[in-house]
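Just so you know, all these numbers are worked out from the coordinates, no wet-lab data involved. All of these numbers come straight from a predicted model, not from anything done at the bench. Cβ atoms are built from the backbone, for glycine too; each structure is taken alone.
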Structure I
Amino acid sequence: MKLYELTIHEAHELLKKGEVTSSELVSAVVERVEGVEPRVKSYITLTCEQALERARQADELIARLRKSGEEIPPLLGIPIAIKDIICTEGIRTTCASRILENFIPPYDATVIIRLKKAGMVMIGKTNLDEFAMGSSTENSAFFPTRNPWDLERVPGGSSGGSAAAVAAGECIGSLGTDTGGSVRQPAALCGVVGLKPTYGRVSRYGLVAFASSLDQIGPITKDVTDAALLLNIIAGYDPHDSTSVNVPVPDYTKALVPDVKGIKLGVPKEYFIEGMEEGVEKAVREAIAKLEEMGAEVIEISLPHTEYALPAYYLIAPAEASANLARYDGVKYGLFLPGPDLWESYRLTRGNGFGPEVKRRIMLGTYALSAGYYDAYYLKAQKVRTLIKQDFDRAFEQVDVIVAPTSPTVAFRLGEKVDDPLKMYLSDVFTIPVNLAGICGISIPCGFSGGLPVGLQIMGPAFGEEIVLRVAYAYEQATEWHKKRPEL
């Protein structure tokens, strides 16, 4: 096995035993990036020189810890990629937008502080749909990222760069963000694991806001164990984030037992719809049958308001985006294009700085919040959101987790949906309800359709990450899908 193909926990074991150094591990990943990045295009900014220096420091620390008999932290010396919407001190954070093309944050996001403390080595900042608005990473202002399984197809979005980097071996693990499915959907399309934690479980301080009541940072990894390891580090209360919830953080790796006997799985009939690809449905149904064979109890359930999730989301998210993106006026930071007066400067800066999808959502959101329309649209969408949350609350009274497809299709071709926003929005039809309800969900590989990966989504109640990880881990251990890697 090549070093860049290792998981976080496998690499950690080798580092602990002294069978490999962090410098060797990081060098192998850097070499892999040099070899495949021109074709995959996962990264906006690479920090390879800094990474090699951090690896050298990690090796010194590992040697000292080994000598003193102290424990070596699980992330020490491990190369990780970060979605370029999470602030990194001294390293540009563009949000894949021209308006922030040269923005260098003066501080680190809380998740970055925690990862640095744990000893991670950052390889670079990954590509995304501009301001995380999209499902294919084609809305990046710089270039589209390609799916390592088929370079003519999308990696999903908006965390497409993070998912493609993990699948292509251009990092050992990564962080993405999930506002309507942006960790789980690209993980499914790239054949890796993507975990969206409960809203409030992971600090959003230093995450550039898209929709503040929906955004959540989560890990994208090669297997479930790695997702649990990363969540251990990034989860927890943060006084800098007013939406962070002060509840204890368990050791998620303890939840990883390969046993689902007696666990009740809810299968929502609303998630098996017309227009879903046959191969996707087949793979997901087979995965559910496998879990049943392993001792889980399968119960058909109903989430009756599912069909309203998409329209509600596309009112709430753009409304919050329109408020959050008002700060990009060229005055304090980011792009500034001077005009004859202040209003003209705003018009030039925002008109040239934002891409078409971002403009579309700002206009949608501003309209939904405008006088005379607020009650009819935004307020009504929030009421629908409550009904969706209540659907899940009722379901979790009778089942432990809910299982469904992550995406209705496998990765589609580049350019296939670019001119049809509605078709593109439908890519997130199965992931959006989780964000509206604020609960947790994970996508894991469960098969292939037409040679492309299919994702199984496992949803759990608020702060139910342990049960979600347990079911995901048990399924993963009983199958081989997570071991398949694209040939580049």
Structure II
Amino acid sequence: MEAISVFDIFKIGVGPSSSHTMGPWRAAERFLKVIRAAGGLEHVLHLRVRLMGSLAKTGKGHGTDLAVMLGLSGEDPVTCDIPGLRARVASIRQTKTIRLGGSHDLSFDPARDIIFEMDVIPEFHANGLTFIAAMSDGRTLEETYYSVGGGFIVQQNAGLDDRRTVLLPFPALDAGHVLAQAQAEHLTLPEIVRANERVWRSDEEIDAGLLRIWQVMQDCIYRGCHTSGTLPGGLSVTRRAARINHRMLHNTGQMAHEAPTDALLGEAVPVLTDSNLAEWKQRVRQEARTFEEILTWVSTFALAVNEENAAFGRVVTAPTNGAAGVIPAVMMYYELFRAPHAVPQRQRDIINFMLVAAEIGSLFKKGATISAAMGGCQAEIGVSSAMAAAGLAQCLGASPAQVMMAAEIAMEHHLGLTCDPIGGLVQVPCIERNTMGAIKAITAATIAMESDPALAKVSLDSVIRTMWSTAKDMNSKYKETAEGGLALQISVVVSEC
């Protein structure tokens, strides 16, 4: 049984897509290891990359070629310098040279050496890419990888690595099994997940890692709420979160924290410090008094994250980049409007939220998919909404059965949601869909808290199976190909991202 860590579900990276950006980026990094093991980067004479299936059809809009180049250059999505991304890619295009692994200059023309094979549909998964390296000794190294959603990659003809095949104290393929374990051991859901997570790391590492991820999420919300302008890619989508933030805070100078123009975005980006983030959160908490104001803020939080994601900003897969705004928006809603004032308790709640949410995400990954290229947007926004609903219900004091019920309700009302990005960009309708997923999660948690799970007609396991059968029935043009739905309503010339 595949062992999935909380930190597999929540990963720090770069937008706009976990499957089309982060996955190919990680695949490129992995291929560098293959080259090193085969003799070293300096022995590569020529390198080509084939993008297949959905990676070819929407790769330009998702920045797949950009991600591959950065991965081959030795950049890491967790630590790379975001403002300089575009300049580094532009240099590769201009000089037709890539510094392989950051150390070996190699002739590389992206227009020739990154091949978008629109008509090739891989059998294993819709997101396939192959790296081919010609070596100085006459050998050819060739490896194929599949980006299966959420930044996860699978190498063709290779099994799971040792870290993913460890024996967990509470392994589970479905929600019913998790609930049975919790009941038998008299444990809460966070305790079950934490016990599994201890296989890889200590309690201190778990807590520190999750709080770091929460900090990245908050930073992303803050930046999105303070950065205006137009998103890249050719669709000319105007960013809205900053305008709403400014209006909601009564035009009192919240746009003032600005730094020089960022090389990637072409927009002013706020100077982010712990103090101004804390001050901003306090202002939001004090100013939001009515239901309408809180509703607006939740939507703004989600918009902010996914506008950052669309602009190649730093985000957290939750469980994907395209759905990265749902969980941070609901977590911020909890912290600002529902959580106790004591900081230690708030932190414990945030950690428990993420532990439970990650378990729900892993159940969907094992029982269905978290890849829009395989399941449509129900696999991204739907799963993220279910995760957020479960995490929020946990923080509000729900029983384990009510937590699972919250996740079920959220997904039940995303079934059949297609993935039809206009221009292959993670912008329309993707950004707004995150606001819908966040609000549905809050509603689902509220309903579950008022319900008796013993009387429920549909279980979480039933809805996961239904989602997967729906995904298999869904026409491929509605699975992140930009060949159906809203994607056909507007003609877009995708610019270099």
Which of I, II yields 0.85 [FRET efficiency 1/(1 + (r/R0)^6) of positions 179 and 283 (r between Cβ atoms, R0 = 35 Å, to 0.05), calculated]: I
Which entry (I, II) yields the derived value 28.1 for mean count of other Cβ atoms within 10 Å over residues 219-226: I
FRET efficiency 1/(1 + (r/R0)^6) of positions 27 and 107 (r between Cβ atoms, R0 = 35 Å, to 0.05) from the coordinates reads 0.75; which among I, II: I
Answer label among I, II for the case where distance in nm of label points 7 Å out along Cα→Cβ at positions 387 and 451, calculated from the coordinates, equals 4.4: I
For 24 (percent of Cα pairs over 36 Å apart, calculated) the corresponding structure among I, II: I
Parent structure of the calculated result -12000, given that helix-only ellipticity at 222 nm (-39500 (n - 2.57) for each DSSP H run of 4 or more, over all residues; to 500) is the read-out and I, II the choices: I
